[in-house]
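Listed below are the structures to be examined.
Bear in mind these aren't lab numbers, they're just calculated from the coordinates by the rules spelled out. Fair warning: this is a prediction, and the values are worked out from it, not measured in the lab. Cβ atoms are built from the backbone, for glycine too; each structure is taken alone.
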Structure I
Amino acid sequence: TRAELSPDGKHYILNGSKIWISNGGTADVMTVFARTKVTNPKTGKVDDKVSAFIVERGFGGVTSGPPEKKLGIKCSNTTAVSFLLLFKNLFCFASEAAWYVCDEAIQILGGMGFMKETGLERILRDLRIFRIFEGTNDILRLFVALTGIQYSGAHLRELQSAFKNPTANLGLIFEEASKRVGRKVGLSSPPSMDHLVHRELIPSSQVVARSVDSFGQAVEMLLIKYGKNIVNEQCVLNRLANAAFDIYSSTVVLSRASQSLKENSPTANHEKLMTEAWILEATDRVKANLDIVASGKYLDNFSKMSAISRTVCQAEGVAQTNPLKL
């Protein structure tokens, strides 16, 4: 397990895992020992040292594995605990955005863009590997989607347990029922982010909040539909990941522009315009992706794609015959 100081120097970021942790699946506060880079004040040499950190599960990025099957002390919950900053969504987004920008720059330059003198050919070659290194973006999309639905899965399991003993869980059941009825009749509103952004960006934050709410409903619907088999629905997970990228990037630009407006930065108005433009297009993509995973027509088409891919794999190449008999 390693801890690295954040760019602003205000906190540490932990990555890695610990095995055989007692109460690893139930503890909310943990003492974690991790390697950190420490500079010797006398020699200036940087060495790896071990430091202790107080970590709360609520910080995010803390996950527990299944309970270990032990010889004894079986009442003690022993699991592996992982600490991971979920940067995979940023990695996918950034690598694909960089490729798009470079490709568009070549297109704008026309024939000159294909010439070595512009300096873009090296950038294009170097950028191509970023969608493969550190895990291909295709695999990372599945990772992001499956990680994102863990919370909803745990919530649904809690509800399932509550319904097995309704008299002891009336509060939870009534709360959930009223929330769902409110959604159906249009009386409920998505969680507000107004207090987190600059007042000039409140309309944009409300659009993003609605996307977050729609995303949660879509995830819950898919978990009810597929259950554990959701891990096999790669086309669906791909759409969920794309929606997650757009939602996350929208919150990032909101935060950036809000800070610029708060500090009265010289480029604040420019950043505000970019934020509003990005959020409009990003939330449209979110809606399109969530509509697809809820559409029987598209889900049927995903099944057809799976059948086509199986046929191609079995044929080890192009499966169809040439109509010209060539």
Structure II
Amino acid sequence: MRSWFVIGAVVLAGCRGGTEVPEPQGTRFVAPAHFPPVTYTFARNPVTEAGFQLGRMLFYDPILSRDSTVSCASCHLQAKAFTDPIHRLSVGVDDRRGTRNAPAIQNLAFREHFFWDGGVGHVDFISVNPIENEVEMDEAMGRVVQKLRRHADYVARFRRAFGTDSLDSRQVLHALSQFMVMLVSADAPYDRAMRGEALLTTTEAAGQRLFLQACGSCHPPPLFTDDAFRNNGLDTDFAGDPGRARITELPEDRGKFHVPSLRNVALTAPYMHDGRFSTLDDVLDHYGRGIRASPTLDPLLHAGGTALTAEERQQLLAFLHTFTDRTFTHDARFADPF
């Protein structure tokens, strides 16, 4: 195990009320031994107790939005691996609808590309996008800073976290990053089996073999994403959302979207960049018979798809459920502090 910091118990008093919430013992960042090297630049934003707890508060506080009605947690629920199980597309202030499904927030410290189109290449720049997006939080970073400066408790917390009285937007983003990089999911039944602490069932093991044959090229363990951009045959016309091409402006990137991690996939419905599929069965139906041909279709796929037998489907679904990490979704360190 590789650790960047270790902190003890603290008491967190929420800015929205006077109730003191006891914090769990031993909060620390740990890179699981079977994970790849971290990509996050900890040297530029070292995680501290004060910074992590400040980021946690900001994540759950709707003060980041224009009218203080939407927080990061509004679209990223811990119980669902920090996704939104209710809305197919993200919902912001004034009930404004976005164009894409809210992705899971997990294992960000090991990735290089963020958002469905990869428009952000560093964790520290993730949060400014929903904050300033007019259909999400519809706020300006400058106004966020002004609002935070009016709260003495926040001013004190920023001082403890960053050692300065000059509360600014960089510190806001760094605090949020310190919370988000801590969201590590690595204790699912799959992980316990890989560590030799448990065994997969016969059905799950058969599903694992199927998965590695049919899905593993794009969703390789242990992160279950190759962090690439691929067209998986959802559409033939990409005028509504060109995907990766929105960033690169390259025709060969039309219809390509970031390959999501399948960790906690049984919890993260609805699926795909636009949330079009409600269940894992719907997803398997797509790959079994719904793949649509287009010039940028990933070469690993073919029109129509490859159907599974009923037994194979049962086996694959059983294996996918071994990615569910209840330790992660119930970890008190990541819960609403207010």
Which of I, II yields 28.2 [mean projected area of the Cα convex hull in nm², calculated]: I
Comparison of I, II by Cα Rg over 2.2 N^0.38 Å, for residues 244-299 alone - largest value held by: I
Top of I, II by distance in nm of label points 7 Å out along Cα→Cβ at positions 28 and 124, largest first: I
Value -8000, calculated as helix-only ellipticity at 222 nm (-39500 (n - 2.57) for each DSSP H run of 4 or more, over all residues; to 500), assigned to which of I, II: II
Entry that produces 11 once relative contact order in percent (Cα under 8 Å, 6 or more apart) is calculated, selected from I, II: I
